Structure formats: C-alpha cells, structure tokens
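Right after this note come the structures.
What follows draws every value from the coordinates through simple rules; no lab data is involved. It should be emphasised that the depicted structure is a prediction, and the values quoted were computed from it without experimental measurement. Cβ atoms are built from the backbone, for glycine too; each structure is taken alone.
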Structure 1
Amino acid sequence: MTIWVFGCSLSTAFNVELDQCWPQIVAKSLGTSVNNFAHETVDNFFIYSSYINQKNNIKPDDITFLQWTTPFRKMFLYNKHNENHKRAMKEKPLTIKRNNKSYFRRINDCNATKLVDPDTTPRNSGIEFYDIWWNDYFDSYESETNLKAYQNATQDKNTVHLEFDKIMNIITDNQLYINKQDLHPSAAGHVLLANKILEKIYNTKIAEKKI
C-alpha cells in the first residue's frame, strides 16, 4: 500500500520540516510510503489534472487523498507572447512549472483569513490583467460547480476527499497556525490533521470518508 496526496500548500511541508507535515505523519503511522503531488499556489483544476496524470499508477490497495483548495483560486498558463501576461509577470506573481510549462496567479486572490470573514469577493489589485479577469470573467457559481465536478469524477475506491475550508477551520479554531499572518498549519497543526485523518481511516469505510 502507498499513500498518494494531491492538493495545495496545506498538504505540503510549508514552513515546517518535511517529517512534520501530515502526509508524512500519516504514512509513518500506517507503515508505508507517500507520493505527494501537492504544491503551493495551485488551483483545483491543477489538483484534478495532477491526479488524472497519476491515476494509472495508483494501485487498488493504495489510499489517495484529494485535498481540494478554495474554488476562488485561479491559475493561468503563461504565454510568453501575450503582452498582458508579460505585464502581469512583472508584478512577481506566484508561479510554478510543470511539464516545461509555467503557471501563475495573483498573490492575494485567495486569502485564508476570509474563512473567518464572510466576504469572499476577490479584491481589485490595481494590476490590469487580474482585475479584468475578476471583474469580467470570474463567476463564483462556475468555480464552485467546477469543483463539484472534479469531486464527482474522483469518487474512486480508497479515495479520501479533504476540504479546504474544514481544514482551515480546524487550524484556526485551535490556533495551530504558523502565525496570524501565515495561517498554514504549524507542526502541531499537522499532527492534529494527521490524527483526524487517521481516525477517519480506522473508523469508517474508505469510500465514505470525507473531512
């Protein structure tokens, strides 16, 4: 048995040691290894496509964790010939590379503190490319519907779905974050998450697990 993890920075060793993050703790507790494809900054389409790219490598007795991020996060495939993209890149956005392709998104299009603030409307940034997108193209219903479609398409055996808002609420309610400016789970926060995930594994059927 192997553990597979797909998600955003909540499923990585973001500002903690590698052995302190919940995927490593869960794998160690189960006496197995982990293939962690989670990455900071990514959106749900990236998470879904990462899973699809690896699905044929996942064996029937493996356990897969799909940790979905907020639906209000949006990544863009960078086109070096697009002048608007070039201007956006000058603002030093969050970027990642996969398969020799670059992706980017605005730093503040997803703020975890909004989980304790009901206003989840993306703010204007003053950067034309992002503001045109949010004002003219972004639709919360579409984003939430897309996430639901990704979840419905990944209801495979031995798959556990982890929800961004519930994870963040666990961390913030227990004040187990790095600091008030960085709400990523601290080492103690990862332990708490790992314990809750292990509890789900031991006490319910894999196919029914969702936190």
Structure 2
Amino acid sequence: MAPSVVSRQGTHQDIDAILDTLVVAFADDPIWGGWAFPDRERAAGQRRAFFGLWLLGSLRYQTVHVTPGCEAVALWYPPGQFENTAEDERDLVATARAILGPHADRFLEGCEVIEDVHPRGEPHYYLSMLATHARHRGKGLGMALLRDNLTHIDALGMPAYLDSTDPGNNPRYERLGFTRIGEYSMPGGGPVVTQMWRKPR
C-alpha cells in the first residue's frame, strides 16, 4: 500500500532544510549530479548555489510543498510562470560565471535548452524539482508527496508537466498518470531528458 504523507507549504524558514535535501538527493542524478557540475569536489556547493536560486523562484509563487521535516520536497511553478524573470536570468548568469569557470557557457546553454523546449500550448503546473533526502529513501515519501500535490492540481482541473532527468524515475511518474511526450539531450553529448505530461483526473 502506498504511504500517505502530511504535506505543507514550504516557506523561507525552510530554505536550509530544503536545500539540504535537494543537494544530497541529486548527487547521483545524470544531469545535476554529473553533467551540470563535473567538478566532484565542488559539485555539492555548486548545486546548493543554483538550487537556491530556483528555490527562491518557486517560493515567490508559494508553490513549494514539503513533508513536515522537509524529508521530501517538491518545487512547482504555477501556470504561465515557468520562465525566468530578467532578474532571475541575471542572477543565473552571474552565478554561473562566478563558480563554474569554463563550464559556465555549456551549463547556461543547457538551461536555455530546458526553457526553450518547455511546452507552451496549454496552461499547466510545472514540477521543477522533486527530491527525497538520502536518509529517507525507500519509504515512498517523494512519490507520496507528488501524489498529494497532484490531487490538488486535479481539483483545479489543470495538467502538470515535468522534465525527468533520471530515466529510472520514469516508471514512477507513469504510475501517477504522466506520459512521455518527447525527449531532448543536454549540450555536448549530455544525458537525455524525458518530457512528461499529465492530464488532470
């Protein structure tokens, strides 16, 4: 039987705990564990810097959802708000130039690809990141949190979209009603990302 979770809205007071979960959870991700941050000694700090930028963007719309202790976290963007603002873009570029060195150009190119291929035909909720802290893996918390979020999105009659950066997660998303609608590769022969869409139930 799938676990149920008590979820709540994440706030600015949760930033450190949320980042702790995100940084650890994506350590072995094909995109955010390797391609984006190839310097393994600095990768955790680099993930924290960039994930912090994206977390602030999601908090702006009050669409961050967490389990009580941030063991699992979900960063969403509401319909029509997935693109970076001009300020977001400046912060992203400045951070990349400051901490990624010669890899910054490829990283920024990849960020552009992610934004360029994003579906624009129908308003939807965008799941930017879903993560479970390594200490709590195997309990089904991440999928339970996602299932809870989708119940609320369904009640609004809205579809949902995500970019799956780890093919091992695709079947989990499919069990919750997502279907594969396309795929793309990150620059420089990088990993393949699966685009997944879910109609409201």
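Upon calculation of Rg and Dmax of the Cα atoms in Å from the atomic coordinates, which of the structures 1, 2 produces 17.4, 53?
1
Among 1, 2, considering only mean count of other Cβ atoms within 10 Å over residues 42-49, which has the greatest calculated value?
With respect to mean count of other Cβ atoms within 10 Å over residues 42-49, the highest-scoring structure among 1, 2 is 1.
Of the structures labelled 1, 2, which one yields 2.4 when distance in nm of label points 7 Å out along Cα→Cβ at positions 106 and 170 is computed from its coordinates?
Derived from 2, not from the others.
Taking 0.25 as the value of FRET efficiency 1/(1 + (r/R0)^6) of positions 82 and 138 (r between Cβ atoms, R0 = 25 Å, to 0.05) derived from one of the structures shown (1, 2), identify that structure.
So the calculation was done on 2.
To test your reading of the models, identify which of 1, 2 gives 2.7 for distance in nm of label points 7 Å out along Cα→Cβ at positions 66 and 154 when calculated.
2
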